[in-house]
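Computed from the coordinates by the stated procedures, all read-outs in this text should not be read as laboratory data. Owing to the predicted nature of the structure, the values given are computational and were not obtained by experimental measurement. Cβ atoms are built from the backbone, for glycine too; each structure is taken alone.
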Structure I
Amino acid sequence: MRKIKQVYKITYPTNKIYIGKDVYGSFKYFGSPDMELVSNDFLTLPREIQLDYTIRKEILWESETATDEELSKKEVEMIRKYQSNNPAIGYNRWPKFKG
């Protein structure tokens, strides 16, 4: 099994995003955002969307040779680039958004 480190972006039906990292490159891993935040937003969606929705995972960056430190730096870089730590845009709560 090929081990690839990845930084990914999850887009929820709320149109908010979450940026995360994966040290194994697993297609089934969707990160660990604060699910209370996601759930609270989800409950504001129309019922028809709550019953039929799609969650999208995009790989933003990957490497077979990066160190864990390089992976973590790339994750923070992408969080800042996409502003997923801005509560109006995403579900990342670290690093703290300084809007």
Structure II
Amino acid sequence: MKISREQIEHVANLARLNLTEEEKQRFTTDMEAIITFADQLNELDIKEIEPTAHVIPIQNVFRKDEAKPSFDRDALLANAPSKADGCFSVPKVVE
């Protein structure tokens, strides 16, 4: 597919880019190469290939959601410099 200079200028305008004449020429060439490559990919026969999200098989790495007993609150607060009503007590930093 042929990319025109006007298309590059339009995209640059949408992106609020100020391109020099040299950059417009380079981007025109680069965009043509990208679209040519994408066209080559469209020619591949992928009817027998199953869609995947990853190249290698990945399994769930999360642990099972099981109810377990919590830590002892008094033991957790044993080294707290200040505590109140079973919670850490910190100085107010917002007025």
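Things worth noting here:
- Among candidates I, II, the computation of Rg and Dmax of the Cα atoms in Å that gave 14.2, 45 used structure I.
- Here FRET efficiency 1/(1 + (r/R0)^6) of positions 38 and 78 (r between Cβ atoms, R0 = 41 Å, to 0.05) was derived from just one of the structures I, II, and that gives 1.00; the source is I.
- Distance in nm of label points 7 Å out along Cα→Cβ at positions 46 and 62 derived as 3.5 - corresponding label from I, II: I
- Ranked by distance in nm of label points 7 Å out along Cα→Cβ at positions 14 and 86, structures I, II are led by II, which has the greatest value.
- With helix-only ellipticity at 222 nm (-39500 (n - 2.57) for each DSSP H run of 4 or more, over all residues; to 500) derived as -12000, matching label from I, II: II
- Which entry (I, II) yields the derived value 1.4 for distance in nm of label points 7 Å out along Cα→Cβ at positions 30 and 54: I
- The greatest value of distance in nm of label points 7 Å out along Cα→Cβ at positions 6 and 22 among structures I, II is that of II.
- Looking at relative contact order in percent (Cα under 8 Å, 6 or more apart) over structures I, II, structure I comes out largest.
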